[in-house]
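Every number in this text was worked out from the coordinates using simple rules, so none of it is lab data. Everything numeric here is computed off the predicted structure, so don't read it as measured data. Cβ atoms are built from the backbone, for glycine too; each structure is taken alone.
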Structure 1
Amino acid sequence: MSRQLATFVLGGAHYGVDVLLVQEALRSQDRTPVPLAPSGVAGLVNLRGEVVLSIDLRHRLGLAPLAEDAEPMMVVVQVDGEPISLLVDEVGDVIDVAESQFETPPDTLDPALRELIVGAYKLPTSLLMALDVQKATAQAA
């Protein structure tokens, strides 16, 4: 049995989310800051007239902020029927993964990151960590 994951890169590591949760992937849009919002909330984005919450995944995963001159990409996912924009370094491909490639999260992962990872898929050239979209967006939403 296989499933499809939409992939992206954050801090040099490869992550994936179930392709069925992904609405679209696009270049970063202008964000409106949200006063008193929890850390990790990058702001609000207007996507074709719909106001969408934008989450800085680098912050949620404990990574350093993206360089000032670098522009993040957005992966818009559906969480409880609502679109949420995840800021990522780079959008990858949609890939097929087999259940036989799936393993529990590596013990070497930071404990805070382990909470947000469902598991990992061993690929020929890298390790693809499956992100739990619900948990990754929970505290910020």
Structure 2
Amino acid sequence: MEQYALEQLKTIAKVSTTCKRLELTRRERIERWAESLERSPKPFLRTLHETEYQPIADRIALRDDDTPISVAFADPILRAAGMENDSYGEAIRFFELSDGELHELVCFCHFGERVSAATVARRVRKMADPQPSGFFAQLRAFFG
């Protein structure tokens, strides 16, 4: 996917900046991402290499075509809701994820070179509605 600055786009297309931003909750954005992954025409997506070892400035700018993040950015609803690009840093900002959470979704060290879009969709969906696990979490849920 090629990326252009707004000024570059204005030279080749009519660009309207008056469009009202679509308001989605964090949960709605994450659910939409999972749905986009489930509809992905590519059953396997690329991962990003060694995100945890990149200097923060490089990590935030990390991107590649055909990644779980680029699938989200290709979704017009998520773009209308304010997703600005398909970088690692933008995914953290837009989906309100921690660095560690996004790392678990897109990093090479968890999946290898490629990951099933369906696998990432399941993991993304769990982040939308995290359920506490473990013995003590179950006790707290049982006893309130």
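For FRET efficiency 1/(1 + (r/R0)^6) of positions 71 and 103 (r between Cβ atoms, R0 = 25 Å, to 0.05), the calculated result is 0.15, so let me know which of 1, 2 that is. Spell out each step's value before the answer.
Details: 1: 0.15; 2: 0.90.
Traced to structure 1.
Comparison across structures 1, 2 (criterion: distance in nm of label points 7 Å out along Cα→Cβ at positions 23 and 55) gives the highest value for 2.
Quick check: 16.9, 63 is what I get for Rg and Dmax of the Cα atoms in Å, calculated from one of 1, 2. Which structure matches? Let's see the in-between values first.
On the way: 1: 14.6, 45; 2: 16.9, 63.
It must be structure 2, since only it matches.
Consider the structures 1, 2: one of them gives 3.3 for distance in nm of label points 7 Å out along Cα→Cβ at positions 39 and 119 as calculated from the coordinates. Say which. Of the structures listed, the value fits 1. Here helix-only ellipticity at 222 nm (-39500 (n - 2.57) for each DSSP H run of 4 or more, over all residues; to 500) has been calculated and equals -2000, so which of 1, 2 was it run on? Clearly, the read-out refers to 1.
Structures 1, 2 were shown, and relative contact order in percent (Cα under 8 Å, 6 or more apart) at 32 was computed from 2.
Given a value of 3.6 for distance in nm of label points 7 Å out along Cα→Cβ at positions 7 and 111, calculated from one of 1, 2, which structure does it belong to? Of the structures listed, the value fits 2.
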